[in-house]
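Structures for review follow.
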Structure I
Amino acid sequence: MEQFVHSAWSMIPFGIMLLMIAIGPLIAEHWWEKNRNKLIVSLFLGVPVAICLIIGGMEHDLEHQIIFDYIPFIILLLSLFVVTGGIHLSGDIKAKPIINTLFLGIGWLLASIMGTTGASMLLIRPLITTNQQRKHVVHTILFFIALVANCGGLLTPLGDPPLFMLFLRGASFTWFMSMYGEWLFVGVLLLIIYFALDTYYYKKEHWTALSADAREHTPIRLGGKINLIYLVGIVLSVAFINVGYIPRMGAEDAPIWLKFLREIVLLSLAGLSIYTTPKKVRYDLNKYTWDPIIEVAVLFLGIFTTMTPALAFLKAHAAELGLQTAGQFYYATGLLSSFLDNTPTAVAFHGVASGLPEALAAATANAADLMPGQYFSGMYENTSFIAGIPEILLKAISLGAVMFGAMTYIGNGPNFMVKAIAEESGIKMPSFFGYMFKFSLIVLLPIYILVQLIFL
């Protein structure tokens, strides 16, 4: 078993876990939709790996992965899920191109604050209601997936789960804001393209549809406003309750409550949200259920467990993979994030980057030079060392994980949720491959190539 842990074979359970997440909804939809069955898969793959890790002397790696990665990860998602689930936006206004573009722009801005899932769930239903009289709506949903469910979440660790995992590995809260140029470039370009396209389709709408749209409208209303305070609390907790501001949190002899102070605060905010939000808003209007967060919890239990030996192997054999440049990391992370969950993909490539000879040499040669924001020489000369890897590689991994999640329906969690809500509302969405060939490959991919050419 010890030999297994340190071999390439140890990555097989991790690969199977990711593959099940990717194809499970496609090949066994009804069986896979039950959280019980997802838990069975996670335990079936995770428990043997955990036993092998303990026997192989890697129990500390497993402990760190579960206690200091998995638990903070799930608690953050839980707090965001609960708080955003208590906010309800309703209304039906005129579905003009400028209004639709404003909807997408607001979602794009909110995604980095309340997460791509929270922003998507808040805005998708009002957007669909606003456009219910129009015939040409599909393009609006597709751009919504790209802007709100993915690209908008680039600026903070709250925006998208892979960024929070990189945050836990040492990137500061404010570092992610350094990608504002890429965020602006992609977001503004997509909004301009969407506005032009929606203007074209608006002119093709029948006059009866536009007349009905003008008659049938209700003002925008916001329910569960108290949760906006809790949302601010979540942002401040992640930004300031960490070792950067409270060094004692990282001490070996720190009490357990201090090590998990951020998580305690986040759970308290979630509890307050449940207690103070009217049940009508959460359960009747938002149709809130616990199933989505339970799904995330059971799946990522399997992911984080099976990922432990895979990360160790990738780090140990990083030099053999042939990945060195920012562009290579960008496209490799992006390709896998398009078809597998982008969170473990980002973590895996961070492990690869940390195992590169240049990074290892720098880490062992002069530890004093490896403080965040400082520079070191070598292949990545004049590139700062952030989260244990060259900053340019951290940026490439972050961009690839977040943006390429929009390339397919399965690239990021909110994508499928938005698609399902749209179809429930009678909108005929493209198939899995239709989405790629009619939208992501011809609209998103050229923009992503420009990002690499300009910024990396």
Structure II
Amino acid sequence: MKTIDCLLTPRIESENVKYDTLVSYPISCEKAIADENRVTISTDKIVITGKGEDELSLAEGYIKQLSLIFDGFIPVCSFTFYSPQYKYRGFHLDCVRHFIPREELLRIIDTMSLVGYNYFHWHLTDDQGWRFPVPNYDKLEEISSKRYIYDNDSRNHIHQGFYSREDLEAVNKYAEERGITVIPEIETPGHAEALLAAYPEFGCTGNKIDVQNNWGVFENVMNPSSPELWVFLEAAIKELASIFHGPFIHIGGDECPHVQWETHEGCRRIMEENGLKNTSELQGWFTTKVSEIVKRNGKRAIGWDEVVDSPEIDKDVVVMSWRGLGGARIASSRGHNVVLCPENGGCYLDRFPSTEPWELGNLSLSVPKASYDLDISMKELDEEKRKLVLGAQCCLWGERLHSGREMEMMVFPRAYILAENLWLGEERKDWGKMKERKDVLGLISWRKDILCNPGKWE
């Protein structure tokens, strides 16, 4: 008898899974909801039972893992496994700073499904690009999907990319088939320069600008007093709601400068009419109005933690706490559901994973152990507030991404490690066991079945 040593080991209820026979994969599979999480592999079929859809999806991921490890075969064996500690286990990917082709997204979704992620947060708009169509707004593809790269003050290269509605539907369907819910994001009211390049009437100045070709935070933001803007947001959110079947639409809300709002006549008028004391409250008013559009379209809004800088937003809005855990504390105290993704808490995969000089990364250090050390339970909160914490997500921002190979270097192994933290929780996780399996983690991540195309995207 041999023992299976693979990714599923820490999540099964008995530490050793024995087998003596391998069979070709795939073979027929039966799935059912039951009182027990179990996988039984015989010579002619696979039987999966689980306490919920999460468990069934993960079991399918286990079987795929086994097929990768055993080169297209799987062992005849049986094992039970734990249910997830957290219902929200998310992976965020920025496809704006550098456009990521559809086929690469599907490979990433495959990898997510292997390790138990169940939400794909898809960042589709920002200052550097707008990546999806909205009916009757053709300039989004014509202008907002492209940015010029300058060399010696001359335009010498265009970075561009745009997902068709068929692309969006295909990614959503592919994810759903693997137990993953897609959360599309439209940035509001800041990080909007790509949109304003095409439709300057949506901004505060009305001036023509270019799609931004640098990284950072920029002053050109949406104008809350623009009637044309609200017509557009209605159309854009309606389009997303019609494509994506999940319960959420992300409305951004982060890093919005208020410089233009301070002196803009229309913004001052809205503040006076609604008794708003400052521009922070104006952003809260804006967030509430956008979240109402989301709700009218049968969805629930999610926003970055800046949305709680104003206390007047709907408690139904989910808050993603990225500036540390302060936003999570404030949001839970006001009754909001919370998703943790602190930038310095092991969740930002665009950070340097080590101090090696060849490593890709940006701004600061986020070593793999930080992803395991994140206390998602937030024990400091009282019991009722802890119940509002849905889970956590890792975030991969795209400033430094130019190819599938670079993306893989940032994702592995930290995304695996956070997934295990989310699945096991504080009481079950064991860093010692995690380290013992680093070779297996590497093996799976570099298999040709899920390897991203190493070629450049631009």
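Numbers for the structure displayed
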{"quantity": "If helix-only ellipticity at 222 nm (-39500 (n - 2.57) for each DSSP H run of 4 or more, over all residues; to 500) is computed and equals -10000, the structure in I, II", "calculated": "II"}
{"quantity": "Per distance in nm of label points 7 Å out along Cα→Cβ at positions 130 and 386, the highest-valued of structures I, II", "calculated": "II"}
{"quantity": "Read-out distance in nm of label points 7 Å out along Cα→Cβ at positions 82 and 402, computed value 4.1, structure in I, II", "calculated": "II"}
{"quantity": "For 3.6 (distance in nm of label points 7 Å out along Cα→Cβ at positions 74 and 426, calculated) the corresponding structure among I, II", "calculated": "II"}
{"quantity": "Answer label among I, II for the case where distance in nm of label points 7 Å out along Cα→Cβ at positions 106 and 410, calculated from the coordinates, equals 3.4", "calculated": "I"}
{"quantity": "Structure (I, II) behind the derived value 23 of relative contact order in percent (Cα under 8 Å, 6 or more apart)", "calculated": "I"}
{"quantity": "Structure responsible for -0.45, -1.00, -1.11, with log10 I(q)/I(0) by the Debye sum over Cα atoms at q = 0.09, 0.16, 0.18 Å⁻¹, for residues 266-433 alone calculated and labels I, II on offer", "calculated": "I"}
{"quantity": "FRET efficiency 1/(1 + (r/R0)^6) of positions 58 and 394 (r between Cβ atoms, R0 = 25 Å, to 0.05) derived as 0.90 - corresponding label from I, II", "calculated": "II"}
{"quantity": "Ranking I, II by distance in nm of label points 7 Å out along Cα→Cβ at positions 194 and 242, the structure that comes out highest", "calculated": "I"}
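No lab work stands behind these numbers, since they all come straight from the coordinates. Just so we're clear, the structure is a prediction, and the values are computed from it rather than from any experiment. Cβ atoms are built from the backbone, for glycine too; each structure is taken alone.
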